[in-house]
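Listed after this line are the structures, all set down as C-alpha cells.
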Structure I
Amino acid sequence: MALLEQKGYTYSKQPNIGSKLLISNGYLGYRGTLDEADSSDLVALNLNGLYDGNVEYESVNAYNPLYIMLKADGINLNPKSFRPKKHIVSLNTETGVFRRQTDFKYGNIEVTIKSERFVDQIDKNLMYSKFTFKSSKEIEAEIYSGIDTSIWNINDIHLKRSKMEKSEEMIIIHSKIKRSNLDIFVGVMEEYSFKANDTHKTKSISKYKIKLIPGKEYNIIKYAGVIHSDSLGKENLIEKLQNAKKMGYKKLLKRNIEFWNKVYEISRIHIFNNDKVKEQADYAVYQLISHRPYSDNTSIPLKGLSGQYNQGGISWQTEVFLLPFYINVDTVSARHMIMYRIKGLEESIRRTKEYGYLGALYPVLSGYSGKEIDSREIKNMIHVNGSIIYGIYQYVEQTGDYSVLFEGALEMMLEMCRFYISYATLSDNKKHYDFLNVYGLDYTHGDVNNEAYTNQVIKFALDSLIKSVAFAKQTDKAEVKKIFDEHGYDDLIKEIRELRRRLYTKKENIEYLVESFDDYYDLEDKKISRLKKAKYIEKMKGISFDRTSYIKNSNVLVMLALFSEEFPNIVHRKSYDYYIRRSVQPDIFAKIMYILEACEIDLVEDAYEMFEELANLDISNNNLFKDGLNLVLLGGIYITLVYGFAGVKRYTYLVSCDYNIPNKISRIECALRVMDNIAYVKVKRNSANVKWTEFEEDED
C-alpha cells in the first residue's frame, strides 16, 4: 500500500500538496485541499473536456460542493488562520481515498476534525465525502456546509446566470458556460448525524448551530456531483444523487475499493526491495488510471485535472509518454485518446490552411475538438504530427484494432502526411527531400534544417501510414477504396511513397556520431567534462547558446531512444557520450529519453540517478507538482520502469525484456496486453522472462 502523508501545515506548501494529493476519475478532478479551503487556497473541481474563454481559452472549474467549515466558540478552525496542534493529510493510492486529521487546542479545549473523500470511478459524475468532528469539552459550534460558489480561476470567469434550488435534502446550482452557453449543474445531498435548523436557507452554504457533547463524534456525509453539456442534466444529476444516497456511503466506499483491487491486477508495476521506487511506481499508475479519458471527445491534459494550469491543454507529448500505458493495460481509454485526435482533424486542416500549407499540422497544445490553445502558435514545430502518429500506430499494431482506421484514423494520418509533402523541399541536387526551417526539440536552436528527430519521426510516420493502409485493405478493401475515391487519396499515397523513398535522414559519421541538424558541427564547441560544465556556462553567461554546440534537449538522444533498432549499439554509445555533455538544463521530455538511452547502453546506474531526481515524490519536486500535477512526467515514470529498467521491447506481437535493473532494485514485474493476450514480464538482476496468458474480458 502506498500511503502518501504530509504532516504539519505550511501555507506556502499548499499549492504543491493540492496537486500531489489530487483525486480524479477522468471526468472530474478535485485537488488535495482541505474541506474548509476556498478559492484563495486554490481549491479546484476541474472538468475534463470542458473549455471556455476568449483571449485565454482554458478548462472550466465548477463550484465546490464539498465545502465544510467548523467554528468552535467563534473561532474559525482553519489551519491557515489558527495554528493546529496536529495536522496530517494523506492519499491512499491503493483505494484512491484522500484523508485529513487536524487537532486544534485553545485553552483546555481540544477539537478534532477528520474527513475523507473519494471520487466515483464508475459513475463519474459523482464524488463523496465524510466529515467528522468532536470536542473534549462542551462547546458552541457553528457548521457551514454546502456549495461554495467562489471559484479559483487563473485567467477568466467562466460561469454565468447561476440559479440555485435548495430544499431540506438537496442543493442544486444551474449555470451556463460563459461563451458556449452550455449547461452545467452542481449538486449535493447531505446526511447529518445531528439535528439543527439551517439559518442560511436562501444561501448555497447552510449554517447550523449546535452544542457539542464532550467526546461525541458528529459527522456530515456528502453525496455530490457535476453534470455538464446535458439538457436533462438537472434531472439526471438528481437521480444519480438519490441513488448514491440510497446505496449509502459505506457501500459506495466498498465498491470503490473493489474497483481499485480489480484494475491493479494488470496495471500495477511490482518493485522488489526498494520501497521508495515502489511508492513512486504506485503513485504514477494510480494517477494514470485516475485520469483515463471517459469519452472520444477527451484525452489527458498535460497537468491532468489539477486545475487550469497550461490552460487544461492536451500536449503533443501525450501519445509518446501517456498512450503506451493505456495501450498496455486499458485499451478502451487508449481508443478514446485516438478518437480525440481524429475529432481534431477538421480544426487542424483549417488552421494549417491559414499557415499556407496543405493537409493537417496538429497543435502543440490543444483543447476541445483539437483547438490550438498554445498562445505561441509555433508554426514550424512539424515533428508534432510524427509524434502523434507514433503513438497511434503503436495502438493499431499492438491491439490489432483496425476498426479505428475506418473511423477516421486513416484519413487523419493521410492528411498529416499530406502536410509533410506540402512542407518538404527538394534538395538542390534534386536527389532527396529536406525539411528546412523547423523548430525541433532543442529550443536553444530554433529554425534549423534537417533536424535529426524531426526527419526520423517523419520517416516513421510515413512508414506507419503505408503499413496502416495495408492493414485496412486486409480488413476491408472495398471500404478503403471508398475512402480513397471520396478524398482522391490515390495520387496522395503515391506522393507519400515518393517522399518516403527520397526522404533525407541523419546517419552516423565516421566517428559514429549523428549530427543534430545541418551545420551543427560548425558551431563553436569546447570539449569539457561534465564537472566543468557549470563553470563554463557561468563564464559564457550573456552569450547566446544558438552560436554554440550546447543544447537544451538533445534531439539525437531522443531519436535514438525512440528508434533504438534503427542504429547500431556503437552509435548509441558514442552519441550518448557526446551529447549528454552538451545538454544544458534539459526539460522533462528529454530527461526521460536520456534515461531510456542510458539503459540501452547499459549505463543503468546513471539512468537510476536521473530517475531518482524526476520521480521524487517529495512536494519540493517542482518538476512534478509545481503549477499542477505533471501527467506527462508520471507517464515517463511508467515508461522508464517498463521500457528502461525492465528492458521491455515489442516486435509486433512478440515481447522481449532484459535485465537493466539498477543495484537498488532486485526485481521488476509488470504486464502488458498484446492483442487478446497478456504478457507477464519478470526481470531480475541476472534473468528475464515473459509468460503469456489469454486476456479475459471483464464481465462488468
Structure II
Amino acid sequence: MATLNDILSTYANLNGPTVVVDPKGGDMCENYLRCHRTLFGDLDDVEYIKIPEEDGMVPGIPFFDLRPLVEAGGRERATAVQNIVDHYFQVLYFALGKDTVDQAFVANEILTNLIKACFDPVYGSDHFSIGELLETAQNFQEYGAKVGSNNNDEMDDEALIARALPQVSDDQVESILMSHLQKDQRQFMNTTDAVLNRIRKLKERDFIWDMLSFDVDDDHWDHETGWYDREEVPMLDLKSVLNSDKVILIDTGDIHGESSKMFTVLFLSHLWTSVRSIWTPDDDDYIANVIIEESADVARTEIVYEDLLPKGREFNLSLGLIMQYPEQVLGDDPRGNRRSYKEILNNINTKIIGNIATDDMLAESLFHEDLDSDEIKDRIAGLRRGEWVVQLPSTGFHEQKPEILTLKPLPIPPGHDEGPFQVRSQSEMIRRRSRTRHCVSRDHDAIDVDSATDRSRAPSPEEQEVKDEDEDDIEGEGLSHKHLGYLELVFDALTDGVKGYTLGKSMKELNFSEASDDLEAEGYLEKEYLGNNEIYYRPTKKAETTVDRTFSPTDGGEKGNESLTHRIGVRLAATYYEQQGYGAKMYHSPDGDPHVYDVFVSPDDDSPDQRHKIVEVETTPEHHSHVKEDYDKLAMAYGEAVWVAENQKGARRLIKSLSEKLEDQPPQDGSVSAISDQLDSPGAHELLSINNLRDEVEQ
C-alpha cells in the first residue's frame, strides 16, 4: 500500500515520470490502475508491461549499442564499451553466480576482448546482437583449436589465425587474443568452453536472450536527434519516458529468482545509458522516480551503488529501493558486500523504516545530533504496526538536517480493491496498448534470430566414435541411448527425483538434454514454460508406452490427469521436506485414512520437529468449492496442514477462497511468507508457493 501511495503522490505533485519494477507478482499494478483512474480520470499517462509479455514478447531495450552514449551523450568510445562490458558481467553474476564468474579470470579476459573486438571502431560495429557475439566466440574456438595441429590439411596456421581472430585495429586486443591461441589445446578448449558458457547460459532464459538479441539497424537511427526512430521500431523508449509525466509499471512477477534480477539489471543498464545520453529538465520540480520492489540483491550490483545512487542526482534521477530490511543487502557474503551496503546507506538521503531489527551500520547512517545510535534503535523498536521512522535530506547547502520523524501511513486510496467501491482496472487494454508501443516478438526484424544458429564445436575423433556407435535415427526403428536416457530422467524428475538435480532448475539442466528437441518434435514430450520462463517437459502417452513408465512414484500413488504445474509443485514440496530431514511420500494415504494427500510428510531423527505435515498443492484456487473440500479434508487429518500455491497471486486467491473457513483472516497485501505467518486454522497452518520452493530446493 505504501508503494502505491508513493506512486500516486509523485504523479500528483512532481514533474517527471515514475517507473516501478515489481517482482512480487501480486495485485499492486492492477490496483494502481484502479486508483489512478479513480483519482485522475483516465489512464492516458500509464503504461503496464509484464515480463515477458504475451506470446513471449519482450520490451525493446538495446544493450550492445554504443550510439546513445557516444553520439548523443558525448562519451569516449572506450569508456562506453567498458560500461557495456561491466553491465554484461553483472547480468552474468545472476546467471552463473558471482564466484563462478570471477574465478575463471582467463575466460573473462577473452570474453571482454571479444566484446571490444565486436565494437572495434574500424572493423567492428557500433551495435550488435548477442548472437553475433556468440558467433565471434565460436569462430575463435573452432579455428583457434586447429592452430598448431599437424592433421589439418585444409588451412595453414596463418589462415586459421585469420579466421579465429576478429579483425581489430587495437593492437592490445589482438595481442591478448593471440596469446591464447598459442596455448596447449586442452587448456585452450577448456578456457573457450567457459567463454561460450558465459554467452550460451543466457539462452536458457529465452526472454533474456531475446532482449539481448534486440538490435536496431542504422536505417532506424537518427544521427540528428541522437536517438532511435520510434515510429519504425517498437521499443521501451526512455527518451520520451524521461521527458514526460508518465507512470510505467513493469511487472516481473511471472518470473522469479535470478531471472527477475537479470531483467532488472538489463533495464537499469538501459536507464543509465538513457539518462546520460539525453536531456532532462534542470529544475527543482523535475524528478524521474524509479522504484524497485524486493531490491536487496539488485541493490548490491555495481550499476546501483557505483552509478545510479551516487551519480543519478546529477540527472534529476531518484532511485527508490524497497526491501524487507536494509541488512538484506549483505546477503550470504557480509564481508564481500559490506562496501555496497555502506555505499547504499551513505547515498540514500531519504530513509523510511518500519519496525525492524536495526543493525549498527543502519543506526549510524541515521545519526542525528539529538539522538545517539542506541536511542535510534529504541525508537525504531518501539514503532507500532503502520508507523514509520523517516530521515529526510537537508533542505539546502549548509542547512540544518531535519529531525528524524515518526509518520503514520496514508489511508487506502480510492479505487483500491480493498476500498468501499469497485473500479475496473482496464489492465488488459493498457497492456495491449503498451505491448504495441514498447514490445517486440521474436519474428520482428529487430530480434536477431539468425546469428550463430546450428553452431557447435566439432567433437574429437574419440567423441565422434562414441557418437557414431550410440546414435540411431530417431525416425528409425528405435530411440538412441541418449533419447531413452533423457526420457527416463524426465520421468524420474517428476516422480522419485534425480540425484544432483531438482525441479528448481530447468529440465534443460538434465543430462542428455540435447535429445529433448528431437523427442518433442516426434511427440514423446510436451514442452511448457514455468516460473521464470524456464523449460519443463511432460512425457506423453507415447513416451509412457515406449519406456514402460507411468507417473507413479516407486512407493505407489498417483494423482491422475493433473497439470504439469501441479505435478512439479508436488515433487518440489516433497523435495523441500526431504532436504530438511523429513520423510515425504507423494500421493499417499496413511493407514486407516481413506484420503489421498499430495504429500504426506513424516518426522525423522534429523527433521527439525516431530510433527507430521499434510501438503495440498493448489494451482486452481479460484475453484472455491473444491478448495473448501480440501480444507475440510486437511482439517480432519493428523498433522499440520500446509498449502502450496503457484505464486503470490495464487496465494491471495487461495486465501480469498478460504475466507469463510479461516479463523483469522490474514492480510492479502503481503508476501507469501507474511500471509503464512498469520495462518493458524485447523485446515491451514502454513502457506508456501511453487515459485519460492523452486528457489529453496535449488540450493
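We did not get these values from a lab; they are worked out from the coordinates using the rules stated. In this text, all values refer to a predicted model and were calculated from it rather than measured experimentally. Cβ atoms are built from the backbone, for glycine too; each structure is taken alone.
Comparing distance in nm of label points 7 Å out along Cα→Cβ at positions 98 and 362 across I, II, which is largest?
I
For structures I, II, calculate mean count of other Cβ atoms within 10 Å over residues 194-201 and state which one comes out highest.
II
Suppose you compute relative contact order in percent (Cα under 8 Å, 6 or more apart) for every structure in I, II: which one lands on 15?
Label of the source structure: II.
Suppose you compute FRET efficiency 1/(1 + (r/R0)^6) of positions 34 and 130 (r between Cβ atoms, R0 = 30 Å, to 0.05) for every structure in I, II: which one lands on 0.20?
Label of the originating structure: II.
Identify the structure, out of I, II, from whose coordinates FRET efficiency 1/(1 + (r/R0)^6) of positions 234 and 634 (r between Cβ atoms, R0 = 30 Å, to 0.05) was calculated to give 0.05.
Label of the originating structure: II.
For the read-out log10 I(q)/I(0) by the Debye sum over Cα atoms at q = 0.09, 0.10, 0.13, 0.14 Å⁻¹, for residues 202-417 alone, a value of -0.52, -0.62, -0.92, -1.01 was computed from one structure; give its label from I, II. Please list the in-between numbers first.
Details: I: -0.52, -0.62, -0.92, -1.01; II: -0.46, -0.56, -0.92, -1.04.
Here the read-out was taken from I.
Hey, percent of Cα pairs over 37 Å apart derived from one of I, II reads 42; which structure?
Derived from the structure labelled I.
3.3 is what came out when distance in nm of label points 7 Å out along Cα→Cβ at positions 50 and 82 was calculated for one structure; which of I, II is it?
It must be structure I, since only it matches.
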